Structure I
Amino acid sequence: MNSAKKVLLINTHLNYPNWSEGLLNDAFHQKAKVFFLSEGFEVLETKVEDGYDADEEVEKHLQADIIILQTPINWFGAPWIYKKYVDEVFNSGLLSAKFLAGDGRTREDLTKQYGTGGKMHGTKFMVSATWNAPKASFDDPNQVLFEGRSTADALIQITSNYRFCGVEVVADYNCFDIFKDGDIAGTLENYPKHLKKVFKL
C-alpha cells in the first residue's frame, strides 16, 4: 500500500507561438515538481492544453492532498482553457457528488451558509501565477487599477471554486512584472521556500 502523500500540479498555460510559449510557467511547474518529489510526495500532473478526461481529473483531485494551479494571468484571469477545465471537471465532481453535496444551505437549518456543502476537507489548494502587473499595483489604495485589492482578491474567481468544495486555500505565490523589471530568477529560486512554509513541510 502506497502511503505517500500526493500533490496534483495543474499547468494551464495557453501557448501563443512566437509570443507566449509557456517557458516561465513550465519552469515554476518543474520547480514545484522537483520540490515535492524531494519531500517524498507522489506527483500527479495535468497540462490543460494537452487535453484531459474530466472524470479522471476528478479522481486526481480526490487523491491529492495538495493541488497547485500554475497559471499566467491573461487579461486579469487564467487563460480561457482553464475556465473550460473548471466547468467540465467541477460539473463532473458535482454530478457524481464527489466534490460536494449541494451548496451547504438547507431549509431545515437556515444558519447554514452558502458554500459549505463541500466534501474535500483536508485538501489544500494554491495558485502560482505569472503577471505583467508589478507588485506595487496591489495592496495600495492609491493605485488606479486594483484600488487597494490584493492578489488574493484578484484570484478569487479561481480560489472560490475550491473553497466551495471544502478545500483550504493557502497563500498564493506570484511572479510579477515579467516583461519589464521583475525578479524572475529570484522569484523562481524562492518558490520552494514558499511551498515549504504554506504547506508546513
Structure II
Amino acid sequence: MKKQHNIILADDHIMFLEGLHTIISEIPEIGDIHLATEGQQVIRLMKQFPIDLIISDINMPKMDGLTLLAEAKKQMPEVKFMILSMLDDARTVQKVIQRNADGFVLKMADKKELKKAVQEVLKGEQYYSEVVKKTYMESVFERKKHQHVELSQREKEVLKLLSEELTSKEISERFFISVNTVETHRKNILLKTGSKTTVGAVKFAIENGYLDD
C-alpha cells in the first residue's frame, strides 16, 4: 500500500478550492486534505497536523503565497510546497524559484498535469510547468545578454547623476551639454542595459558595479 500524504490546499476563491479538492482527492497517495483561504490559516494547520505538501495560490489576503512559501520552509524545511497560480511573468517565476518551491503549475493546467505534478513533488522531485520553465529560461537569457554591456564614460557619468535623482536639465548644466544630448545618453543607457525605466537602469548599474567608481 502506498504511503498516504497529508496536504493543505490554499486559495482565497472557495469554488476553485473546492474544485481543486475534488481533483486532488482522486490521487491514490493523498491522505487527509486540509483547506485554507489565507496564509496564516496554513501556518496554523501546519502546527496542528502532520503535513507533507502545501499547494498554494500566490494572490491571497493577509499573507500572499510567496511570503507563505518562505515562512513554511522556514518553520518546516522538509515540507513540500507547490505554487498553483495564474501568474507566469518572469519576475514571479524568479521569486518562486528563489524561495525554493518544489513545484509551480499554472491554473490553466489540465487535471492530468496537476496530478502528475503532485505525484512528482511527493516523490521528492521538482515539477515546473513547461510554460513556467520557458519563461524562466528566457529571463535568464535576457539577463545574460545584458550582463556585459559597454557604457561610455559619459554614459556612466550621466547614469551616476540620474541615480542621484538629478533632472536632465540639471545634468546638462553640470556637463555644459544640451538637454537633448542628455536625453540621448539616457535612451542609449536604457537600450544597452535592457531597462524600461531610469530606475531599472540605475538598479542594473548598481547590481553590476557600474556606479562603484
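We did not get these values from a lab; they are worked out from the coordinates using the rules stated. Quick caveat: nothing in here was measured; it's all calculated off a predicted structure. Cβ atoms are built from the backbone, for glycine too; each structure is taken alone.
Can you say which of I, II returns 13.8 when mean count of other Cβ atoms within 10 Å over residues 24-31 is computed?
The value was obtained from structure II.
One of I, II was used to calculate P(r) over Cα pairs in 5 Å bins from 0, in percent, giving 1, 7, 14, 15, 13, 9, 7, 7, 8, 7, 5, 4, 2, 1, 0, 0; which?
The correct label is II.
Out of I, II, which structure matches 3.7 when distance in nm of label points 7 Å out along Cα→Cβ at positions 112 and 128 is calculated?
I
Quick check on the output: 0.55 is FRET efficiency 1/(1 + (r/R0)^6) of positions 96 and 192 (r between Cβ atoms, R0 = 30 Å, to 0.05), derived from one of I, II. Which one produced it?
II
For structures I, II, which has the highest computed value of FRET efficiency 1/(1 + (r/R0)^6) of positions 8 and 160 (r between Cβ atoms, R0 = 35 Å, to 0.05)?
If we compare FRET efficiency 1/(1 + (r/R0)^6) of positions 8 and 160 (r between Cβ atoms, R0 = 35 Å, to 0.05) over I, II, the biggest value is for I.
I have -10500 for helix-only ellipticity at 222 nm (-39500 (n - 2.57) for each DSSP H run of 4 or more, over all residues; to 500), calculated from one of the structures I, II. Which structure is it?
Derived from the structure labelled I.
Out of I, II, which structure matches 13 when relative contact order in percent (Cα under 8 Å, 6 or more apart) is calculated?
II
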